[in-house]
Structure P
Amino acid sequence: MSQRFFARRSDAVARALLGKTLVCGDRAGIIVETEAYLGPDDLASHARFGKTDRNAVMFGPGGVAYVYLIYGMYDMFNVVTGPPGRAQAVLVRALEPARGIDGGAAAARGPGKLTRALGISRHHNGTDLVRSPELFVAAGARVGAERIACGPRIGVDYAGDWARAPLRFWLDGHPSVSRPRG
C-alpha cells in the first residue's frame, strides 16, 4: 500500500482496509473488521486530550503503526491515517487467518487476539507500514460496498454521541468478525 492510501480520512481508510492483508513476519491475515477514530474532536479517540508520549505517533503522517497497551494486558494495533497533525487512526479489530496462524476463524477475532496471533507488540509502535519489510498492509481483494456493514464502535461508551457514531466497519456475515452486529 502507498503513503497516499493512508493519507485519507480514517473512516475512508477503515472501509478500504477491509479485504487487505496484514502481514507481520511469516504470519498474515485478511482484515475483516476495523474502527475509525477521527482525531481530537472524536471523544473516543486517544487524541482527545492532545499529544502525549503514548499517542505521539498518531500526530505523524498516515501509514504508521500505532500500538498501545490496554487493560495492562492487550496490545492494540492501529494504522495512523490522514496528513501529519490530524491524529486520526484505524483500529484493526479482526482478521481471517491466512498464513502462519493456527486456531481457525476465531484465532484473530478481536483486537487483542489479533496482535497475539500475528506477534505484533508495542515494539512495532511507529513502524512505517509502507516501507517496513516486517509489518505492512498488502493488497488484497477489493470489497464491494454491499458486503460492508457498519455500526457503533465497541468499548467506548464514555464517549457519548461519539460512541454511537457508525464508525465500525466489518465484512457482513464473516465468521472472524468479533461482533457480527452493530
Structure Q
Amino acid sequence: MELSSSKDVTGVFDHYRTSVRSIWNAAFWPDPDFRNWDSLDGWFEIARILFDELVLRKLNKRFPVEDLFRRPIPFFSVAPAASTVPILIARPTPEVPKGLWDDPVNRVASGDAALHFLAFFDWNQLDYRDLQYYHVSIAAFDKHPHLIGREALIERQYVPVFLVEQVSGLPG
C-alpha cells in the first residue's frame, strides 16, 4: 500500500524566492539595457540553476533542470492554508490557447484541490519583481473535475508548500 507524508517546505521556497528576486531586481532591472526579453531568458536560466541548487538539492530531490518552470513538479504541493482563498484559473480560448486567468471558479478551499508547483509568477515580466504568485497545475479538484490539467495562479501569502513523499507500508 502507498501512503503519503508531507513536510512543510515553505521556508525553502521563500529563501529561493528572495534570492532569485534579488538577482533580477539588483542586477538586471536597474540597467535599462538589461530590461529586454534576451536578458529575461538569461535570468530564467539562472533561476533554474538556483532552484536546482537551493530547493531541489537542499531537499534531496531530483527533477530535470530543463523541465523546471515548464512542467509541474508533482512532489511539491501548494495547499491553501485557510478555509477558502482566491485563485485565478486559466480558461483556454481559441485566441489564447494557454488561457485567460478568468475562469468563473475563483476560490479554492483547504483540501479541495491538489495543486502542483510550476513556477513563481509576476504579471509584468520586465518590471521590478516580487514573485507574488505561485504558478501551479491543477492535479485534482473534487468540486470541479473539469479543471484538472489547467494552470492557475495563487498568491503565495495564502498557501504553504509541502514536499509530498510516497511511503510504502501498511497502515497501523
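Can you say which of P, Q returns 3.5 when distance in nm of label points 7 Å out along Cα→Cβ at positions 5 and 133 is computed? Source structure: Q.
When distance in nm of label points 7 Å out along Cα→Cβ at positions 101 and 117 is calculated for each of structures P, Q, structure Q gives the greatest result.
If Cα Rg over 2.2 N^0.38 Å computes to 0.92, which of P, Q did it come from? Mind showing how you got there, number by number?
Numbers: P: 0.92; Q: 1.08.
Among P, Q, the structure yielding 0.92 for Cα Rg over 2.2 N^0.38 Å is P.
Between structures P, Q, where is mean count of other Cβ atoms within 10 Å over residues 21-28 highest?
Result for mean count of other Cβ atoms within 10 Å over residues 21-28 over P, Q: largest is P.
Relative contact order in percent (Cα under 8 Å, 6 or more apart) was computed and gave 31; which structure, P, Q, did it come from? It traces back to Q. Assuming 13.4 is mean count of other Cβ atoms within 10 Å over residues 37-44 as calculated from a single structure, say which of P, Q it is. Computing mean count of other Cβ atoms within 10 Å over residues 37-44 on every structure in P, Q gives 13.4 only for Q.
For which of the structures P, Q does the calculation of helix-only ellipticity at 222 nm (-39500 (n - 2.57) for each DSSP H run of 4 or more, over all residues; to 500) return -3000? This value belongs to structure P.
Assign the value 3.0, calculated as distance in nm of label points 7 Å out along Cα→Cβ at positions 13 and 157, to the correct structure from P, Q. Don't skip to the end; give the middle numbers.
Details: P: 3.0; Q: 1.6.
Corresponding structure: P.
Any read-out appearing in this document is the output of simple, stated calculations on the displayed coordinates, not a laboratory observation. Because the structure is a prediction, the values reported are computed rather than measured. Cβ atoms are built from the backbone, for glycine too; each structure is taken alone.
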